[in-house]
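**Student:** Below, each structure is written out as structure tokens.
None of the figures in this text is laboratory data; all of them are computed from the coordinates on show. Quick caveat, the model's predicted, so the values are computed rather than measured. Cβ atoms are built from the backbone, for glycine too; each structure is taken alone.
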Structure I
Amino acid sequence: MSYAQLFSRVKPVERLTDESSHTALSRTLGLLPLVALSVGATLGTGIFVVLAEAAPAAGPAVIVSFVLAGLAALCSALSYAELAGSVPVSGSAYSYAYATLGELVAWICGWCLLLEYGVSVAAVAVGWGGYLNEFLRGTLGMTIPDALSAPPGEGGIVNVPAVIVVLLATAVLMMGVRESAAVTTFTTLLKLAVLVFFVCVALTAFRSENLTPFAPLGIAGISAGASAVFFSFIGFDAASTAGEEARNPKRDLPRAIMLSLVIVTLVYVVVAFAAVGAVGTDVLGGSEASLATALEIVTGQGWPAVLLAFGAVVAIASVVLTVLYGQTRILVSMSRDGLMPAKLSAVNRRAVPAHNTMIVGVLVAILASVVPLSSLADATSIGTLVAFGIVNVGVIVLRRRKPDLDRSFRTPLMPWVPLLGVALCAYLILGLDWVTWLVFGIWTAVGLAVYLGYGVRRSKLNRAESA
């Protein structure tokens, strides 16, 4: 077999579907927990944390940046929805790429997803510490010292709150998927209630002059803002990682993906509009806990900010939980295919991939403890955009190769919507700085080395063909 044939071999859809029907994981999730999983994995980080990073670049037009990023996510969400309904397995984009574009592309996609999920969890954990300090300041009149709440380079030694929230989420995941889903649903509803409270209070202080000049840096500022806040939409695909734990995956996965993206985009735009109109982008850009600061300025009292900070502490922790869940399930699929060690797909009596979960939790906790938020957010965005681009190409390929495949959802306006998704992903990638490209290039090179040195020989597809 030539190298071209070796790297481009695909795993048949029928085989993927058969494996998922004999999964060792437990099918317990209905539509509501799946929507809560995707919303819980998405909603929080961008509006609670990354808004402060994007506001200075885009100005009041950060509202448009959220819309642009949402449109880019929509095209990819439509492709995800079709593939999730056609190939209802746990591997998300990795499994879709394996069924359409071949093993090498699938590996690269899976490796990008590991970057996306692992680094985004670390970024969320870092942002969680800012709101924890805000809550402690408002209730106890104290904060955690910078040395123990900030990474090296930002005045600290190690970010202890980030480590704590990752390890707590890991402990919840070890309890089982049903228990994790119950925690996720509760915290997601709490998160939505806190943001509704913020909008109601912020709109009472709305001033139109805070929206001018609307786009001080023009299209370039809006684009830079969209590239930054795209990080906020990462997670709408989380339901696709639960393909083997959903009771009716072909029906519920596409619905959960689309519903979650609509909910998240609407909330982001409304909250950004209310925040900018109330205090302006200068204030938002000057605080890591930007929404809590905005409430304190608007009301002149401390309790609304404390309430919001408490909601953020609980709600952002749910993002850590749900994204950690997604990463462990992707590793299960890669391990089951032989591209990762077999222990990563072994489950315990609670149907939890225990070795996998503990390893991921410890590694992410270490990452969150020492790396700054801005670096983590950009690294997450580029990994996600590459994975989204692969999914958009994959849905076109599968339509051509398997036109008669049973699809519970079909992407409209084929192939234009997926092609637009690819173009928008490429556009947003170009808006990221060269350091992010450098980190991604090093990560990809390491991934290729691991694949060529380990995965390509141990691949179960390779063994089957050799036999």
Structure II
Amino acid sequence: MTWGCPIREGASRWPEAEALTFAGRRWTYRLLDVEVGRWVAALQARGVKAGSRVALLSANHAACVGLFFALGRLGALLAPLNARLTAKELAPLVQEIAPELTLAQGPLLDRLPGAENLEAWGSAEQAPSPLCLPLGASTPRVVLFTSGTTGRPKGAVLTEGNFRASARCSAANLGAFPAPRWLGTLPLFHVGGLSMLSRCAYDGGCLVLQDRFDADAVNQAIDQEGVTHASFVATTLERVLEARADRPVPASFQLALIGGGPVPAPLLARARAARLLALQTYGLTEACSQVTTERPSEADGRTAGAALPGLEVRIADPEGQPLGPGREGDIEVRGPTVMAGYLNRPEATHEALRDGWLRTRDVGSLDERGRLTVLSRRTDLIVRGGENLYPVEIEAVIASHPAVQEVAVVGIPEARWGEVPMAFVVPRPGHAFPLDLDDWCRRSLAGFKVPARFIPLEALPRNAMGKVERTVLRQRLPHV
């Protein structure tokens, strides 16, 4: 089975319906189809073709939308990079991608040597190209980097079939809603943002795109722009409710999907009081966003919901044998949303995909109704405001300090962000505890990865196998 570009199809079926809004501008499907055609022409002129890879470093911007759909028409692959990363963090990712073209937003150009200005490309006047190659279920669309338990970034390759299935499965759970208006505050370099973008296009909806999360702008869009759906994490949901002083949302607003970890029960109650239906979800990049989501008719905030229709979720032991309800084990996923594999990593792909099941390495349990409770997001993973932090990456930077002998980073619950990283540091013999570790980390790490505190220790606790006992460290953590 093959599909055409959804923007081209939308221009034929509902040409004057809104497809995109951003920074005061509005594009109908007809106008966006022309815009995407111009992007195709510009990319063709640079030799981008089927199988080409294009790296992108940008915050949310209308140009990202044109580029995404244009690359689809060419059969080329988009590699969006996290705009919060430093130049040092980005360099190995670009090397892994080996792109034919690298684009970056103007303020971010200095982080990617050799990158070309995204806005200049987006504003170039080109005669639109009519080229629109058919997309098959296995056609790669994006590669999104996600770190495993080793912290080494891996590029998950998601296909057109993955995005189509994700939209189809989500709609089956939430209920059909023609022409939705999704609020786009999630970054388009994350699978959640790209899923909203593609979902809108498939359903003839409109993406109300914002360059960043701002609670006042979110509420204005909900109250005045007719937004029907949104995606938040607990932190941003709370900020939205605070900014609107808990005023009820209008009847036009249908629901919000909440990812990034469990939501405190008082916050869910507060949302319900404001007539805001908040559905907890569980998902991951390798499964093209949502895997489980609460059913709108039975949401109680106690779990992350059951598997979306069309997907399967099971709990397995380390040997891959399924476990019954109430048993704790590894969360595994099967279905058409599961990635094609990791870019250039056959061994990692083989390890992650076993007998058709995606081994998430997250830990959870299923109840008798098939609803998932997530107990741990991968080994030692820290989830800070929806961003995944991997201790080994942070530890490597701290351990490179000349006064540090060894270090262990663990997460601690924190009211605003869910979790924040804390570092236990053992100084080298003869050295005082280094007081410049915050600055040292910020030279190499994005700000959200920098530990909230650096705690001195004489030695790290280890078990009989010599492994650091992180559970013991967590028991020593102060509350923040």
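**Student:** Rank structures I, II by Kirkwood radius over Cα pairs in Å and report only the one at the top, that is, the highest.
**Tutor:** Working: I: 22.0; II: 23.3.
If we compare Kirkwood radius over Cα pairs in Å over I, II, the biggest value is for II.
**Student:** Next question, about the same structure. Identify which of structures I, II gives the largest calculated value of FRET efficiency 1/(1 + (r/R0)^6) of positions 182 and 222 (r between Cβ atoms, R0 = 35 Å, to 0.05).
**Tutor:** Structure II gives the largest value of FRET efficiency 1/(1 + (r/R0)^6) of positions 182 and 222 (r between Cβ atoms, R0 = 35 Å, to 0.05) among I, II.
**Student:** Then there is this: If mean count of other Cβ atoms within 10 Å over residues 54-61 comes out at 22.8 when worked out from the coordinates, which of I, II was used? Intermediate values should be presented prior to the final figure.
**Tutor:** Details: I: 25.5; II: 22.8.
Derived from II, not from the others.
**Student:** Of structures I, II, which gives 11 when relative contact order in percent (Cα under 8 Å, 6 or more apart) is computed from the coordinates?
**Tutor:** Source structure for this number: II.
**Student:** Kindly point out which one of I, II the value -8500 was derived from, the read-out being helix-only ellipticity at 222 nm (-39500 (n - 2.57) for each DSSP H run of 4 or more, over all residues; to 500).
**Tutor:** Checking each candidate, the match is II.
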